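Any read-out appearing in this document is the output of simple, stated calculations on the displayed coordinates, not a laboratory observation. None of the values given here were measured: they were computed from a predicted structure. Cβ atoms are built from the backbone, for glycine too; each structure is taken alone.
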Structure 1
Amino acid sequence: MSVVLIIEDNAANLELMHYLLEAFGHQVCSANDGLTGLAMIQCDPPAVIVCDIQIPYLDGLSIARRLKADPELRHIPLIAVTALAMVGDRERIMDAGFDGYIPKPIDPEHFVHQVEAFLGQDSHC
C-alpha cells in the first residue's frame, strides 16, 4: 500500500481522487492548501504527491520549487493535476519541478494508473 498525498482545494475533485485511489488500495492523505500540504510532506513524506496548481496560501509551483530544492524530499514524485491547459502551461509546470501532469477534469478510468506509474511496477494493491 502506498501513501498518496493530495493537495487540492476543490472539495468535489478531492473527493473523487481520494475515492479512486482508496478503491485501488492506496492510503490517502489530503490538504486543501499549499502550506498545510508542505507541512504534511515535511512531517511524514508520502510515496507520491498529487497537487493542484491554483491552491490557497502557497501555490503548486512554489511547492514544487521548494520540494525539488530539498535533498531529502526531491525524490518524491510530484504530479500536477490542474485545469491549466493554455499553451505553455504544461512546460511552465514541468519546469517548476513537477514530474508529471494530469489535466482536469481527470479521467476516472485512467487516473489511478497515471498516478501508479510514478510508484513503480509493484504499486497496485
Structure 2
Amino acid sequence: KHLALADLERAACTLDVPLACIRAVNEVESRGAGFLTDGRPVILFERHVFWKRLQARGIDPAPFAARQPDIVSRTRGGYRGGAAEYTRLAAAESIDAGAAWESASWGSFQVMGYHWERLGYAGIDEFVAC
C-alpha cells in the first residue's frame, strides 16, 4: 500500500520540513512503496554496515567475510534487491541476528536498523517487530 498525499503532508508537518523533501525521500528510497507484495517491509541489507556492527559486538568479521563476501565485507555491494534481500538477511542472522537487523534499512524511508535506540525502541528486536 502506498502512502497517500495526506500521509506525506502529515509527515512534513510533524517534522516541520517541506513536503517536497518528504516526497523526494519517499520516491527515491522506496519507489513509493514500503512493503513487498507479500507484506514484508522493503529492506536493503548493507554488508559493509554488518562488518561494523559485528565489530561493535566484539565479533571478528574477517572469517565470515572470507566465506560469505556477499554478506560481510568492508565495501558496499552484493545487493540482490526485492525479496532476495531477505535471503541475505537470513544468512547474516545465522551469524548474529541483532547485528544483521541493525545492518538493514527498513520500510518506506529505508531507516537503518542501527537507529533503533534514537527512535525510542527498547531494542533492535522491538524495532524489527514494529
Structure 3
Amino acid sequence: MRSLLYIVTALAVIGLAFWAYQENYQTQAEVAKTEQINREIGQARARLTVLRAEWAYLNRPDRLRDLADVNFDRLGLSSLRPDQFGKVDQVAFPRPPEPELVITNPVDVSGMNGGEDVTRGDGVFP
C-alpha cells in the first residue's frame, strides 16, 4: 500500500512539473508578445510625431498664402473683402427645444385638499 502511495505521489510531482514547464514557456511567449506590441506602439508614436510635424510644416500660413498666390488664376479664387463676412446677429441660431411638461394628475403634497384634512383621524390617508 505504501509503494502505491509513493508511485501516485511521484506521478503527481512529475505531472505538476510538466504543467509548470508548459506554463513557463507560455508565460515567456506572452511576455515576448507584450514587448513586441510595446515596441510597435513606440514606433507608431514616433511616426505620429513626425506626421504631426510635417502637417504643421505644410500648413504654415505663409506657405499656404504663397500657394494661393501662385495658383490664384487656376483655382479661380476671389480676394477676401470685409463685406463677405457676416455679423453675429445675422446668424440664425436654433431655438432650444420647448420642454414638454404636461401634468395630468396633480398631487397635493401639502396634506390639505381644499382646506380640509385628508386624514381619517387614524393617521392613514384615504
Given a value of 100, 93, 18 for Cα extents along the principal axes in Å, point me to the structure among 1, 2, 3 it was derived from. 3
Matching task: 2.2 is the computed value of distance in nm of label points 7 Å out along Cα→Cβ at positions 36 and 76. Pick the structure from 1, 2, 3. 2
For Rg/Rh (Cα atoms, Kirkwood Rh), for residues 20-91 alone, the calculated result is 1.47, so let me know which of 1, 2, 3 that is. 3
Among the shown structures 1, 2, 3, from which was the value -13000 of helix-only ellipticity at 222 nm (-39500 (n - 2.57) for each DSSP H run of 4 or more, over all residues; to 500) calculated? 2
